[in-house]
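Colleague: What follows is a group of structures, each given as structure tokens.
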Structure I
Amino acid sequence: MATDRMNDVLGLQQQLQRHGFIARPSFAATLLLTMEMRRPLLLEGEAGVGKTEVAKALARLLGTRLIRLQCYEGLDVHSALYEWNYQHQLLAIKLLEQDERPVRDKEQDIFSERYLLKRPLLEAITTTPAPVLLIDEIDRTDEAFEAYLLELLSDFQLSIPELGVIRAVERPFVILTSNATREISDALRRRCLYQYVDYPDFEVELLIVRTQVPDVPEKLARQIVEFVQSVRQMDMQKRPGLAETLDWVAALLRLGVSAIDADGVEQIMNSLSALIKTREDQAGLSRPVVEKLVAAC
């Protein structure tokens, strides 16, 4: 039985890789449990480590929709759940002025699903087949919004005063991400499986580069990853993530760089806008620093 489950984890790893995501065995095991138990998965880690890509890869693997709720400071329930189409309702009210039916019947017409604008949370529980619901950067919202999510994640149902309780047609596959800018409540954590996502080690990042940019020469791919891994060890405001690594690969290829060596330092300096994304960090990567990093590759 244990061997069968290990084979399941290995199979999921291989499927994810075919869909562009490289997962360690422990990560693949957690994702397998998420799929089988239909428990939400909370992914925590620094920005740029590939948390959002998990949901995208899972949607591709399952052949289903990805519904994304991008969180931000001040996000309210209606923006995430639903809104009424007030303009169409006002037009309907005007048209119903000559309708002799009781007011109660008219109200039922006005507050019906035909005038309901579904936002990501409501869309996710009323969609078939079950979609992947990505609640991205949940730590950007406040505690009040987080508390509202508990009803959804506990019972997969939502309350709309004018319509009543709407229950999930199928439970969506839920992925929440957090950059740990604030502490997530214990109540929300209890409802989720958990995985911390760190920057990849050398071999994993190299495999990601090979998978995403198959045309990059092997030697150059190794040098790029060595350079990026060294840059991440520096004191930086924003360490480059996987997206920046892939952007830099594309930039170097576009500039015709075939090797990270002393002859290509000028082009490497010209390409750093794809890798380093703050003014202070770019200033820290002066030419002498870059030359030192190049020499170590």
Structure II
Amino acid sequence: MTTPSPLPDRPLRLGTRGSPLALAQARMTAEALCARQGWEADAIDTVIVQTSGDRIQDRALAEIGGKALWTKELDRALLAGEIDFAVHSMKDVETIRPQEIQVAAMLPRADVRDRLVGADSFAALPANPVVGSSSPRRAAQVKRLRPDAQIVLFRGNVATRLAKLAAGEVHATLLAAAGLDRLGQHAVGTSIALDVMLPAPSQGAVGIETLSGNKAMLALLATISDAETSDCVIAERAVLKGLGGTCHSPIAALGQFEGGKIRLAAEILSPDGRECVSDRIAIDRGDTAAAETLGRSLLERASAELRALFEA
């Protein structure tokens, strides 16, 4: 039986976005910490922080500030002392973070695959299909598989996207399996094999951040961090660093822990999917230098046009 850890003198404040998926991930985080520490649920208060990414739904993220739209308001709340820690989907967290803020824990990773919703397969889509997505990576991968596809901007939470699909705005859309599963929608969509669509770096991983100087909070969060998830996600993020990539650029990467090594796959694509540069290597856990080198090597092998996407 777990011996309860001493409670703080007030409930800990967990900051999160207000979408159903973000709240589900915040609930997972709070439950994991309470279970590990032997606390009652009221030891943690959830604080909803609205982000720019939630407010602005009619434009692609790349046009209006990139991934910072999901994090900057939560960062501000952390730095202002309004919350003690914050939960994020790691694929939405910028590669370079403020020195004052640290990723202190990652929960065990969920299904990393994408799901195709609206058709059983890409081959089953009609001629000249309309596919909804706001992800440059998914758009490029779809165009590689179906050059006749038209990609239209599809933003909003899971329910919004599924409603747009049901209304006939598109023939199909793509959603992360992890997000659907966390919302209890296990039967929605068809999972896409990893050799067909490599996922976004950090897909399926939930990260928890706190202030770099908050030693007590760092120690608490370390008790719920999954080492294999953390090591693989750190490697994927190092590939991003090597690429200098942002949400402007079609990038996929996945690390999987096998036989004491991280098997790391990565690819970069042109927006139309016609050019794809990929590689796979095995690296030691914690060898971020090798992961960064993988990212740089993809650029070195790319055409001038593809490299230009990463130099903007």
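Laboratory data are not the source of any read-out in this text; all were calculated from the coordinates shown. This structure is a prediction, so every number in the text was calculated from the model and none was measured. Cβ atoms are built from the backbone, for glycine too; each structure is taken alone.
Colleague: Given a value of -10000 for helix-only ellipticity at 222 nm (-39500 (n - 2.57) for each DSSP H run of 4 or more, over all residues; to 500), calculated from one of I, II, which structure does it belong to?
Modeller: II
Colleague: Here's something else I'd like to know. Which of the displayed structures (I, II) returns the greatest value of distance in nm of label points 7 Å out along Cα→Cβ at positions 139 and 227 on calculation?
Modeller: II
Colleague: Output the label of whichever structure in I, II has the greatest value of distance in nm of label points 7 Å out along Cα→Cβ at positions 43 and 275.
Modeller: When distance in nm of label points 7 Å out along Cα→Cβ at positions 43 and 275 is calculated for I, II, structure II comes out on top.
Colleague: Kindly point out which one of I, II the value 137 was derived from, the read-out being volume of the Cα convex hull per residue in Å³.
Modeller: Structure of origin is II.
Colleague: Kindly point out which one of I, II the value 2.1 was derived from, the read-out being distance in nm of label points 7 Å out along Cα→Cβ at positions 171 and 203.
Modeller: On the way: I: 3.5; II: 2.1.
That value comes from structure II.
Colleague: Further question on the same structure: Quick check for you: by distance in nm of label points 7 Å out along Cα→Cβ at positions 155 and 187, which of I, II is greatest?
Modeller: Largest one: structure II.
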